[in-house]
1. Taking mean count of other Cβ atoms within 10 Å over residues 92-99 as the quantity of interest, name the structure among P, Q where it is greatest.
2. Here helix-only ellipticity at 222 nm (-39500 (n - 2.57) for each DSSP H run of 4 or more, over all residues; to 500) was calculated and came to -9500; which of the structures P, Q was it taken from?
3. By the measure mean projected area of the Cα convex hull in nm², for residues 236-355 alone, tell me the structure among P, Q with the highest figure.
4. Compute distance in nm of label points 7 Å out along Cα→Cβ at positions 84 and 260 for each of P, Q and report the one that scores greatest.
5. Work out which structure the value 25.0 belongs to, where mean count of other Cβ atoms within 10 Å over residues 4-11 was derived from one of P, Q.
6. Could you tell me which structure in P, Q was used to calculate semi-axes √(5λ) of the Cα gyration tensor in Å as 30, 30, 21?
Structure P
């Protein structure tokens, strides 16, 4: 269990909806500036009144002491699509409303087409120290296919602007497996991305949910399958392996299923998620999670804000929706699946101390089969994904659910 504590703020606006995106976001062309402004104001009001969230889940406020905040993450949507003054005010409000840990990580997501140097300067001066850039590809044709509103040169310009402002921790998002993307094209993307020298990469294989615009365009038929892969398994495997090889050879060790970072630049915010740490989310559709050790309740509490931007911006939406108690078998499964995302894998002694039972006994069937299939490997008191297990991680996780 993590000792970290995160604050997530969801900015649900973007310049336009990308073809593969099923995140909760609204293009600016489909809303008004007044709605944007009211939403920012409501986010700030929700942050100021955060103790009401804790009280609403049934916790005794006198018994709850929220840990010091170790990370702030402003995501979306596209935070850089809204005025920098709004992001500056949100960062300030969070820092005033919560106790900050030493060297708190403050990340803001940006897109290359909307993050000007002036915009970056404003959020840097407000306390942001990490930028996550939605590059996705460095191939003009692939970017067009994905519906991205920027070119490879915009990625390079954004990196230069962020460095000029003073950002020393940059992360690039990349996606492989787009229609018409060859292995050679993907290799060129990875090499071009390495040339801009960020400190961190997040690398994903492209999958489409039925809600994504590209799914309809490509004639996707969803059925009972959770996600639909655009490229063949062999193609995705080759691109996955190429990324792992090139990034690690360039000094970016893989530390999580989709994450690579130079020494000292792992994402503290995301690592807190994977370690089942506590976090509070603000904004329409934002999720929160408070462990039992924070609330004193029987299990971890998870909930999200209502998703309607119109209701949220008017302050009329249900602030807590889909509240759930995570305990028992659900808590054990969640710990296993999240821990296996990490290079270090699952510490079975930590599992034993938390649940009073052995991982091998609780999950004897999948553990035995996955070990026999050489998708899991065990070293002392740790179990983790094998090299092939990384590639088939979704299959591995499904065996524990």
Structure Q
């Protein structure tokens, strides 16, 4: 497997565009992904009970397991907008479908931005012609810019790998930096591939990859109304159709997880106000679910996150957060390491404070918590919590 340029347009047969239509005060705010051929499609969406209109509409369209395009706007979430919001989302897909000359149900939709404001549907629909006209095999960067809100950098990735002598490609772009929490985060991610794969296999691969990536990141513990991951597979590579249980499926799964892991890590590194990327590994658990609960309890603790922001070796906050996860822990078996230095082994131990402070001063910090209860583990990625996070969010609207 090799990382290559091109992002979401790296796979054969995909064009994208990104334009400004005026939703945001400045910058591009409308993007389109288009496949030359109808694609097998799958999606994973927010588990928030309050779900934005585009989430509900795309979920409905995906019942067929097919799609040809995805239209995305930033600057307006079209969430908590009632019946009008749903109708507006349908109007946008109808406008784009008309310009593309395809069925409306073949156009999926995603939105991100401020909640509770009506979507400027006329503005978007009137820009549909320009959006379609701008489609380009090299339009990945423009599209990636257009889906951003508080993001500070582009998030895109592509890989190429070989199956039975045929090159397959997976590409992706994503946005997200705040309201990030597992079971989807405040994020959008779009993946394209030229692999030929059946619906069942694509859905399974997507679910597996989401569980290993986007379900294991957290910035602030808040789930969004709009979280969306959509995969389009147009089959233009011409490989033998991939089904579950095959070696080709395992290779495809590896590539898909690789690009989605890259997207997940970029989202965390771009966390609002974040100064540090933090990896928390919990090992020695009775089950992976227990390990995940404890890792997330630590990752979402404001006391832990602020201590890490300040470079404080206050490992007691980590132990306390682990104990708050609702998982039985035997204190005498609990050990904690920050960087290479063990700071707890059943109880407080002598350790080199300066080595810990040096580890905490780095851009990337690793914390390992060992439970001594089993063989299962889980790794979660998060950020520290700084004054800038408060500033960004108090000024957001």
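1. Q
2. It traces back to Q.
3. Numbers: P: 10.3; Q: 10.7.
Largest calculated value belongs to Q.
4. Details: P: 3.1; Q: 3.6.
Result for distance in nm of label points 7 Å out along Cα→Cβ at positions 84 and 260 over P, Q: largest is Q.
5. P
6. Going through each structure in turn, the value belongs to P.
Read the figures in this text as sums done on the coordinates, not as results from a lab. In this text the structure is predicted, and so the values were computed from the model without any measurement. Cβ atoms are built from the backbone, for glycine too; each structure is taken alone.
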